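Participant: The structures considered in this document are given below.
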Structure I
Amino acid sequence: MDKPPVILPKETAFKWSRDFMKLRARHYLSRQVTRVMIILFSLIFLIGIIGFFFDPRSEMHGFYWIPLLLPFPFFLFYWMEYLCLSRIHHADLNRNIVARIGVESLTIDIGEVVTTLKWQAIKRLWKFPDLFLLFTDTQRAKFVTLPVEELDDETKSFIESKVREYGGQVF
């Protein structure tokens, strides 16, 4: 038996809160900063600690400062990026947002401003269990966040198929 078609437009409402901003920042950075990089910098740091404390040659201790300090700019950059992505202005706090998913586009209504994204404008979709990040640029981090916890599986599949239909990538 065939599945019934998705009834559109669908609407989902959510609050623009500090927790929501932190969640989207964590999800974005979890894909941007790969596990390989974290493991690599942790190993470099571990080599520095082992060499500094266990190498009997005291003349080499100056060399081990390099692997000890090398990971810190990476982790500092990661932390600064997280703070920038999770920042929210007081005027935007707890604002009610309505997202409408239609056949031709996705519309985000924040009250005084309504933004409509045609499906062909979305270049990438990053899927997470609780939200989707919809990128409008392939080079820069310009994205729209859509909570999908309340959406049914058919609507999520519809969004994925629309992104793919117009040449977008789904990850």
Structure II
Amino acid sequence: MSSKNRRRARDAPVSQIEEYWKNQIATLGRNVVFVDTGAILEAHNPSDFNFRDYFAKTTDRFITSPFVVAETVRRMVKSNQYEFEGPSGEQFGALAVHFIRTWLVENRVEVLHIPREVFDLARKTFENKQNVGCDLVDIISYEIVKGLGQDRIASRDRHFSSLGLMLYPSI
């Protein structure tokens, strides 16, 4: 490639999505792990210690999306008795309140709000990856992980592996 063409390529306008991810990486850094609904729920499963220990011991920076927060709250509120519990035995709505008020803060999970362009990209990806078994929230999570230049996700959902992501913690 000639120096003129390299300069032209370097000076080409950056898409809004690329600019958004560039800014997010500059703000969050590179050592970030996206937290999916399954990981949060397992951390509140009375019989699971793997995810609870992972959140307590890791030094990674955690992020999630408002979609995951809403999905988690819905699952907690509509769960079966003793399916998920907080540290003081909270269940259902009380557990959901504990999660959004306390758990996210204690576990250093930042909620990342995506622009419309990223949502639109996720919608297209969802249409193209229907056979993987992911729902739209999963695909939004996947697009966030990829947008941040990552290849790992805190989740128990194995369908993320079929999208090329490594599951954390190792299970």
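Taken together, the values in this text are just the output of simple stated rules run on the coordinates, not laboratory data. Being a predicted model, the structure only gives us computed values, none of them experimental. Cβ atoms are built from the backbone, for glycine too; each structure is taken alone.
Participant: For mean count of other Cβ atoms within 10 Å over residues 66-73, find whichever of I, II sits highest and give me its label.
Facilitator: Answer by largest value of mean count of other Cβ atoms within 10 Å over residues 66-73: II.
Participant: In addition: Please state which of the structures I, II yields 9, 29, 27, 15, 11, 7, 2, 0 when P(r) over Cα pairs in 10 Å bins from 0, in percent is computed from it.
Facilitator: Corresponding structure: I.
Participant: A further question on this structure: From which structure (I, II) was distance in nm of label points 7 Å out along Cα→Cβ at positions 50 and 154 calculated, if the value obtained is 5.6?
Facilitator: I
Participant: Then there's this: Check the numbers for mean count of other Cβ atoms within 10 Å over residues 34-41 across I, II and tell me which is largest.
Facilitator: Comparing I, II, the top value of mean count of other Cβ atoms within 10 Å over residues 34-41 belongs to II.
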